[in-house]
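Visitor: So, here's a batch of structures to check.
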Structure I
Amino acid sequence: MHDSNPSAPDPAQPSTPADAAELAARLAAAEAAVAEMRETLLRERAELENQRRRLQRDLEQARRYANEKLLADLLPVRDSLERGLGIANADAGSLRAGMELTLKALAKVTESAGLTALDPLGQPFDAERHQAMSMVESSEYAPDSVVSVLQKGYLLNDRLLRPALVAVARAPADA
């Protein structure tokens, strides 16, 4: 059984033309707002995609040219070495002086890039920073201390880049 009361207004049907016009205006306003939001969303998505591409490109450039400053600073060192080889037939004193100047220039560049040399002669052996190549009997050095450095180690900004290759003291067998 269906209850139909002709005097009760149907909520789906506007009761007057003014109500219909108001609903149509509200619908048009809502559709305009949705269209504007959709347009904003599309613009923001495009901007995010452009930003992602820009960051990707910047990251690739940073990877490709990360060593640019270091290498530019090393070029004078290379030039000095090439000049030194060019005059290798000169007297040994000037060749040595040129090599010392070149080494100082190289040390300056590497230190400014954060490189620090490890020269642990006489220090206790540290397995974190040293690599023992041999054990040497020694009464001059305390056991487990470095008696000679075969190759310096290096730290790059406090991180081990290469361990020092060392000979470590042990107590003499007759002691």
Structure II
Amino acid sequence: MGLFTSKEFNNLDELLIDQLRDLYDAENRLLDALPKMSDAATAPDLKHAFQSHLAETKGHVNRLESAFQALGEKPKRESCEAMKGLISEGDEILQAQGNSDVIDAALIAAGQRVEHYEIAGYGAARNFAQRSGHQDVADLLQETLNEEGEADKTLTRIAEAYVNQSAASA
């Protein structure tokens, strides 16, 4: 949302649709970013985690399209400035030189920032859907919310199991 543009929200349905458009853009941006993160990772478990999350992200996009359909809306992207920023920060890591273990730790941190943003977005949208009587949409969003939480836990396990220890020894 720019300086000279404004939105108007008169009910939760309008806010929900706006949030879905933001999430739809965010997920589509991730479809481009995750393969790069996987390619940059050197830890096999981390590569696999990014590859697995890419497959899940395709499912997230499909669920969002189903949510739009359930609301009688066409899927539409609203530029997600937050995800643009998170991906831009991740791109800095992709360009970084140095110890591969430290770069893997940085990739995990970048990935978790993305997951935390998505968890917040999906949690809010799910609640809006529930409150406005769209339990079918809320259920779709909850499925994705569960997967985002698991992706975050997976990154934490990889970091704590060995990546951060290896990075600290560098």
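Readers should treat all values here as calculations from the given coordinates under stated rules, not as data from a laboratory. Here the structure is a predicted model, which is why all the values come from computation and not from measurement. Cβ atoms are built from the backbone, for glycine too; each structure is taken alone.
Visitor: One of I, II was used to compute helix-only ellipticity at 222 nm (-39500 (n - 2.57) for each DSSP H run of 4 or more, over all residues; to 500), and the result was -18000. Which label is that?
Guide: Comparing all candidates, it corresponds to I.
Visitor: Can you tell which of I, II yields 9.7 when distance in nm of label points 7 Å out along Cα→Cβ at positions 20 and 124 is derived from it?
Guide: It traces back to I.
Visitor: If you don't mind, another one. For structures I, II, which has the highest computed value of relative contact order in percent (Cα under 8 Å, 6 or more apart)?
Guide: II
Visitor: For structures I, II, calculate mean count of other Cβ atoms within 10 Å over residues 36-43 and state which one comes out highest.
Guide: II
Visitor: Work out the source of 17.8 here, i.e. which of I, II gives that when mean count of other Cβ atoms within 10 Å over residues 28-35 is computed.
Guide: Structure of origin is II.
Visitor: Name the one structure among I, II that mean count of other Cβ atoms within 10 Å over residues 108-115 of 21.2 was derived from.
Guide: Only one of I, II returns 21.2 for mean count of other Cβ atoms within 10 Å over residues 108-115, namely II.
Visitor: When Cα Rg over 2.2 N^0.38 Å is computed for each of I, II, which one produces 1.11?
Guide: For Cα Rg over 2.2 N^0.38 Å, the value 1.11 is produced by structure II.
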